[in-house]
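Listed below are the structures to be examined.
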Structure I
Amino acid sequence: MSSSWDSIIQQAVAFRHVLHRNPELAWNEINTAANIRQRLDQLKITWRACAEHGTVATIAAHASGKHIALRGDMDALPIQEQATNNYCSNVSGIMHACGHDGHTAVLWATAAWLKAHESELPGPVSFIFQPAEEGGHGAREMINAGALKGIEEIFGWHNWPAIPFGHAVCPDGAVMSGNGTFLIVLHGAGGHASQPELCRDPVLAASAVVLNLQQIISRRMAPQDAAVVSVTSIEAPSGPTVIPNMARLGGSIRLAKPELREKLNALITEITTSTALAYGVTAEVQVEDRYQATINHSKPAQRFRNVLADIYGPEWQSASTVVPIMASEDFSYYLQHIPGAFALIGMSSQEAYSHPCHSPHYEFNDALISPVVRTLAALAGAPNAACIDN
């Protein structure tokens, strides 16, 4: 296996295509993990299994400097691919619609390059190949299994189609929002549609709940507090002449400030139960917390920004991207334990590679692999990493 720069990047692109053809869902990344570990063995990089399908590999273990970790996620999504490239998913109903195949390939390429320059590194570098980012709390389980043992600082990134290629964001503080989900079940009294006075209509109540929940952001939260409440599903199956007994609502919340979560959750419950009472039905409300906001530490974030400027030039910052974005990331777990930073790195090129993450038309831009490997190598302390491939 060649350790030249061009060869490593070509291998990384080919590796990504292999991963893209063979996607695996959260906590089922069996073949993905085996493929990663085999490639690490070929590089003679020591690794250990972590949280079953996760892998932590380390080089320059005895170097005296700060121990840095770089993370890549590797799970796919339950989406039927509709892209037209020649390496589409071979698995029906599953695709890499968020670019985790690209993240994994970049992390492997970074490990390959740094292994070839191991003696030049100032400190140990660990590579965290993480399962189950897509709602599976993979980072939490990796931490519980000891993935951060001995690590002093961590860096991560995500491709972002809404940002043009050559640009990125990496702020101090929140870069991505926290999230949660809610489930509301409204219990009424069904009956004949011609006799609504004898019923307690959960469909009507559900409609009112949807409208009233929208008042949380516009009237119960300060305009300066970035938050979203979205009702994403309504189910009330019945016949055209039947008022059903029950209606079910589901939805998502997003919030940039962790301290808002308790208030937001309480308002969803309060407004739902009060609205249900007004319509003569009862409500069950379940609010589930998922990921906290991804909040960068200032010194690592500044270091990340310095490297991005070296790689992309002085105009690297995406002025049009407002942060925090309202999507969520389980990289937040790592940043709750040790210092680190996370960046969103753009990949759209004119009209290409602009479909959003989680779209069936999403495509990862392979041109992103080389500059991001250079970026991660520089964060790990590789000398002259910013000059590679210039």
Structure II
Amino acid sequence: MRIEDVRRYRDETPGAAGVAHFNNAGAALPPAVVTDTVLAYLREEALAGGYETAAAAADRIDAVYGSVARLLGAGADDIALTDNATRSWQAVFYAMRFEAGEKILTCRSEYASNAIAYLQVARRTGAIVEVVDDDESGQVDVADLARRIDGRVKLISVNHVPTQGGLVNPAEEIGAVAEEAGIPFLLDACQSAGQLDLDVRRLRCDALSGTGRKYLRGPRGTGFLYVHPRLRERLEPAMLDLHSAVWTSPDTYEVLPTAKRFEVWERNFGLVLGLGAAVEYALAVGLPAIEERVTALAARLRSELREIDGVTVRDQGVKHCGIVTFTTEQLPAAEIKARLAEAKINTSVTGQSSAQYDFTARGLPSLVRASVHYYNTDDEIDHLTAELARVLHSGR
């Protein structure tokens, strides 16, 4: 990515002028076109009426499905739009039916919301949750996954990128194991969509969930879901309404054949259009170029952090992404975050309650999470590391 392009992207990002934003894994700074799209729709809605504005914008709203489909290498009929990544993920998971003794295979780096859902279903049904081992690098051990495959495995469900580190799990290899075994593969791409170049055909997943607010730089309150026909034809969502199904007679209904069966009728169409604007912006920048720059910036940040006395970088895996996590000997994570915020440097903290399997196995304290994006600069990285070194060694 050329320096002049980065300058332009920063110029198109109002927030970049006021803060060094390293909380892109939480919510990235949106380009102006995203905010303008949302606000323009809301203003029109206030003047013309909600139903009337939605009707006038129907083609634009429908085009968002195509935008998300292009992002993922899917078809528009395979896409559902939701209000967040967790709701997307839940729409598939809770549509599955588990019986006593059937197994859900997941990973050690799994996110809290997903793990809680596994445990709830296991408690209700007698299903078994098995956590696949990590390999020596800290990513999912694909060989261990393959060894666990038997007639009782009902679902393979993992995250692509965990919330607590720069690890990129080997999703393509996991998909190959799942496909060969004929077991549904649910991939949580909440942290990878928008920073990695995704293609559901290459990943071989049956379903993939994502959000707008993180690396896609979209508005909060937006999410999306991909579901392959081979899976969705087998699933009736746990909840239906007049949008996801048609009431065909007083005693009958028919579920929609497309992935819209996982949606609900009411939504914020301004946010939907904002999501579409964010996806189109990312596609125009180019996901391969985004992935290359994000990965390089994060590698530089890790390298600079390792040069600071008392700092330990905690990221695992063979392949790394834009999320960088670390601890310090001198101060807890929350204090580091607060001190950096005083210098207008945004970071976040990730802790045990977000990833019990991983934090417990590794004996980790809470971590500082600094997540880069393509609009971040080398100067901002230098600013973060210099300020961190000052905080740790100033005796303040």
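Just so you know, all these numbers are worked out from the coordinates, no wet-lab data involved. None of these values were measured; they are calculated from a predicted model. Cβ atoms are built from the backbone, for glycine too; each structure is taken alone.
Kindly point out which one of I, II the value 74, 57, 33 was derived from, the read-out being Cα extents along the principal axes in Å. Here the read-out was taken from II.
Each of the structures I, II was assessed by distance in nm of label points 7 Å out along Cα→Cβ at positions 47 and 343; the largest value belongs to II. I, II: which one has helix-only ellipticity at 222 nm (-39500 (n - 2.57) for each DSSP H run of 4 or more, over all residues; to 500), as calculated, at -13000? Corresponding structure: II.
For volume of the Cα convex hull per residue in Å³, for residues 7-62 alone, which structure out of I, II has the highest calculated value?
Answer by largest value of volume of the Cα convex hull per residue in Å³, for residues 7-62 alone: II.
Taking mean count of other Cβ atoms within 10 Å over residues 135-142 as the criterion, the top structure among I, II is I, with the largest value. Ranked by mean count of other Cβ atoms within 10 Å over residues 175-182, structures I, II are led by I, which has the greatest value.
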